[in-house]
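Read-outs throughout are calculated quantities, based only on the coordinates presented, and are distinct from any laboratory measurement. Just so it is clear, the structure is predicted and the values come from calculations on it, not from any experiment. Cβ atoms are built from the backbone, for glycine too; each structure is taken alone.
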Structure 1
Amino acid sequence: MPEYLYRGICEDEYLADGRVIRPYQLGPFESGVNFDDGHCLDEGLTFDSSIHNSVIKHQKDSRRYPTSGISTTPVFDRAEYYALAGGKKRKGYVLKIDRSLLASFSVQEFVVSDYVPSPKHPEDLEVILYYENGGALPTEVIVDVIEVHALA
């Protein structure tokens, strides 16, 4: 298991919040399914409210289906890609998270590939983090902030 996870954030978000990483919504990391939202049973979703459903929905599109989880990756280059919005931004930041500190701060990890046989972005090796009540990650788990730049 990789020692670090990374979270890429754009310059505007970093300047506004610094080392604070917040989920898109507060609350438990469980959700039900509304099949009118474009979901289908063959995605592995269940009718009950569950963590499993939240992982599936979050990795599919965390902005369209917001959860209280926070996307991270053990692949620095993928975090850099997100920090630079896929090349649309000139500057961004990658926050380096020490995985060995997560349990001591009661941060839970959900490895997407453990829940989803064919993740939307398999190259991310996405790990969703969840902190108590869906709050911001404790800043103590962030051990470095790396400024990244788009190639000219």
Structure 2
Amino acid sequence: MDEHASAGIYAREYESIDTVVELGAAGDRVIAVQFPATLPSDAGREHPLLDHIGAAIDGSTDALEALATAEVGLTLATDRRRVLEALRSVPVGQSVSVSRLTRLAGSDPNDADDLETVTAALRTNPVPILVPDHRVEGGSYATPDPVREALRQAEGC
């Protein structure tokens, strides 16, 4: 994250997708990305990642790469964290199936419990966009439809 960004809550509305994106930062890491119905009045408006999100939605490859390397803080169970870390390894512009992601996470796609762990990790992803659940085909998503579709289009997935 940019050395000038600080801990706090930041949010911006993106008119092209009619969606508000809110970031929660702690130190140099983003620990939450949410999509509130309205722009929070107490949230900061200036954050480098909000700039990158807007540019990524508009199709900037550089912005997509910046989002892919943003520092995140994943505070969740080890098995779910392993899934989300595996998802971050999927390159910009590529997509994976749920079963492929299960294998990337070191689990068995033929095991119902392993598949449930993957879908639960996707559904409860605390930092969607930065952990790109939009790159998973046929999965559960923490990213809302308009954001997911804009990012998929920008990445050519």
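When distance in nm of label points 7 Å out along Cα→Cβ at positions 125 and 141 is calculated, the result is 0.9; to which of the structures 1, 2 does this value belong?
So the calculation was done on 2.
Of the structures labelled 1, 2, which one yields -5000 when helix-only ellipticity at 222 nm (-39500 (n - 2.57) for each DSSP H run of 4 or more, over all residues; to 500) is computed from its coordinates?
1
Among the shown structures 1, 2, from which was the value 23 of relative contact order in percent (Cα under 8 Å, 6 or more apart) calculated?
Derived from the structure labelled 2.
From 1, 2, which structure was mean count of other Cβ atoms within 10 Å over residues 69-76 = 15.8 calculated on?
2
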